[in-house]
Structure P
Amino acid sequence: MTITETSASSGTTDPEALRGTTVAVVGLGYVGLPTALALWSAGATIIGVDTSDRRIAAIRAGTVDLLPAQHATLACVENTGDFRMTSDASALRDANAVVVCVPTPVTQDHAPDLTALRAACGTVVANAVPGQLIVLTSTSHVGTTRELLLEPLAARGLRAEEDVFVAFSPERIDPGNERHLPENTPRIVGGAGPLSTRAATALLGPTASRLHEVAGPETAEMAKLWENIYRAVNIALANELSDACLHLGLAPIPVIEAAATKPYGFMPFYPGPGAGGHCIPCDPYYLLGQLPSAKSAPLLRTAMTALRERPAQIAAQAAGLLDADGLSLAGARVLVLGVAYKAGVSDVRESPALRLIELLAGQGAEVSYSDCHVPALTVAGRTLTSVPDPEDTGWDLVVLHTAHPGADLGWLDAAPRVLDTRRRLPARTGAR
């Protein structure tokens, strides 16, 4: 069966929807693995391709970040012959469809880093066969699909819409959030032409709540950037306004909740220690890198600067809390509670906690951390291990960075000073 013959049943998890279709998923990380599991649940035979044998071993052992429902699915695939994993790229030639799910980070200078994506797309192009559908899901600059897939395929003599089908359908994976499973989330699809769009819709329809087709891959690429830029700007604004609330003696969260009662024109965003993970701190730079000058998009540039500087603001607030009691950061015993970039995951990529720990230690504090999801952490070349029972140690200051689901925070009532970076703890003496 070719992919264009597969029926699309958008919003379903019909285990027969993709029966007879072999799908290769390139990259089995936080996006690729859930994508592969969703496609398998819809009946597809899966070939998972990843360059890391360690990652493949971790998946087989089940020691990976997934939601409980996804872990249950992963346990099921072990007993079947239609979900295999390999580091051998030649396996791509056996697939009706190839879905590319590799990370697109930024460098320390905030420049887009396409190393992994270029390598993955080059491998996919080199192993492409006539009749194959190739779907790119990785967030990148506008024109990426054309540059890394359509043009190299044409150079090989494989013309889109005639020999192969190509589309961009950006991932919408929300790690740690059970409300936003892939099958409950709409997806955008932008094909190289109507046949490519139809083929991508047939493949992805059974794994999403609905599909929204756009004119081409460039529109879909820009839409993905727009989504995350919107979030970045509003998170920066939430941090700024929450600090203004504190200056005025107001608790920020009740103010946000009150504003959110307006049924139109408002969406609540909440303050925090900065922005971490794979999207907000990275994706906006893929657009900024395409704009004509450093003066383009001044609002976006200001927001990204504010997010980068947020850990320094938190460190200054920590120093202020201690100073109010006649103490100094130098020599203070400080615990950072939770270091993952968001609740419910073990991912520390771009986590503001890394910079915060570095800044606090740089001012002489004795910094420790505790996170049930992150047993060890390397900051500025120094390896730290999670404190298993933080409530049993006397801290001069506890900085609440990430509160994981089910975490017992009651012991913070006895802590002499608590800095709540998300402004959600009840107001009390020694807390901010």
Structure Q
Amino acid sequence: MRALFRGFRRRVRALLLAAVVVLVAVPAAGCGGDGDGVAGRTVLTVGLFGSFGYAEAGLYDEYSRLHPDVVVRQTSIQRNENYYPQLLTHLVSDSGLADVQAVEAINIAEVTATQADRLVDLGGVEGVRRQDFLPWKWRQATTRDGRTVGLGTDIGPQAVCYRKDLFARAGLPTDREAVGRLWAGDWRRYLETGERYRAKAPAGTAFTDSASGVLSAITGSSARRYYDEDGTVVYRTNPAVREAWDIAAAFATEGLTARLQQFTPSWDQAFANGTFATVSCPAWMLGYIEDKAGPAGEDLWDVAAAPKPGNWGGSFLVVPKSGRHRVAAARLAAWLTAPAQQARLFQRRGSFPSASAAHTLPAVAGARHPYFGDAPIGRIYTRAARDVPVTILGPKDLVIAQNLADVGMLRVDQKGRRPKDGWDAAVRTIDNALDL
């Protein structure tokens, strides 16, 4: 079972490496013929960022066995911040696109709002059933007039990962159900648990990794964050965002964090050193922790339910209308995102399914993770996924979220600035970026 979940860390590591282009296939979209060695067969190209695991899990090969007249080729740009601008440029020009393209969840609102006319409506493709997918995931890629231009690949339902040994030394319960009850239903109870931990904290440890991580986790559990239903930017006046800011800032000002920045070398090293006791933990984070904490961390980490269900991460597949093989490409996208394939990908690569129909399959429902004390991760993350709010996404969510965390909250957490000063700095940067 351990090998099945090493895929978690492969996906995350791929998203963090320096940008390179991995050519797994013929890069030209929708081409085929004698020159590529597959004369008489349709060549479908898939453009991705990072590592989705389709090739590694054998899904492309299986699809070709099921459809002998089709060959699938893949290109991948490792970092989404390099991939996504290119995707938009190619969509606008209707050129240079693969037959099937991936879109990160943080970008799907902009693509759906501004590029839907250039994408195939996948809602009516043979084999696609709306009821197979989580309602909130389906809605994220559906236009106001009812066209579904993207099919969900995976999601990042959140839990909290915690160090059992550090909890025990601080006088807190270690059983995952009891730990979940410490903060159930309210992120302020998570703060209160941090205060209890601090009172008897083992020397050199903090309750959590970073205030920015707390901020992202809380905002990820809110239905209304940075935009309202009409597409207006409301992050400055939204009570949910201000509450998230205040709670996260309290973690910083009360000395409950290790003052780290996520996805940096010092953060990675802190996992190995046992510097903090908890971290917000979407499904894909499990492999990251195992990788960074190493063998010494086995059975010290465990997984408990988050205070409130939320989501961090996930992607979609879209089919550009400019492709030469739109019908065949749509069928491939439908097959790759079908429940059976999503369950198989979870089993082999650790990507948690966005198809709710996959959650009852044995590969998902019965999944346990040996590194985390044999935690029933299938059950934990399925519950979280079921109750994730239907979040309103906006075209510049990523700009807002990154600056709140890295410009604003980081100043409070690492430099000791007042929460108001951090907020004001983030607002200035965001409003300049959005030209507000």
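Derivation of every value follows stated rules applied to the coordinates shown; laboratory data play no part. All values reported here derive from a predicted model rather than from experimental measurement. Cβ atoms are built from the backbone, for glycine too; each structure is taken alone.
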Of structures P, Q, which gives 21.9 when mean projected area of the Cα convex hull in nm² is computed from the coordinates? P
Hey, mean count of other Cβ atoms within 10 Å over residues 93-100 derived from one of P, Q reads 19.1; which structure? Q
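For distance in nm of label points 7 Å out along Cα→Cβ at positions 141 and 293, which of P, Q scores largest?
Across P, Q, distance in nm of label points 7 Å out along Cα→Cβ at positions 141 and 293 peaks for Q.
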Thinking of P, Q, which structure, once distance in nm of label points 7 Å out along Cα→Cβ at positions 77 and 381 is computed, gives back 2.7? Q
With P(r) over Cα pairs in 10 Å bins from 0, in percent, for residues 301-420 alone derived from the coordinates and found to be 13, 48, 34, 5, 0, which of P, Q does the value describe? P
Origin of the derived value 25 (relative contact order in percent (Cα under 8 Å, 6 or more apart); candidates P, Q): Q
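Thinking of P, Q, which structure, once helix-only ellipticity at 222 nm (-39500 (n - 2.57) for each DSSP H run of 4 or more, over all residues; to 500) is computed, gives back -12000?
The read-out was computed on structure Q.
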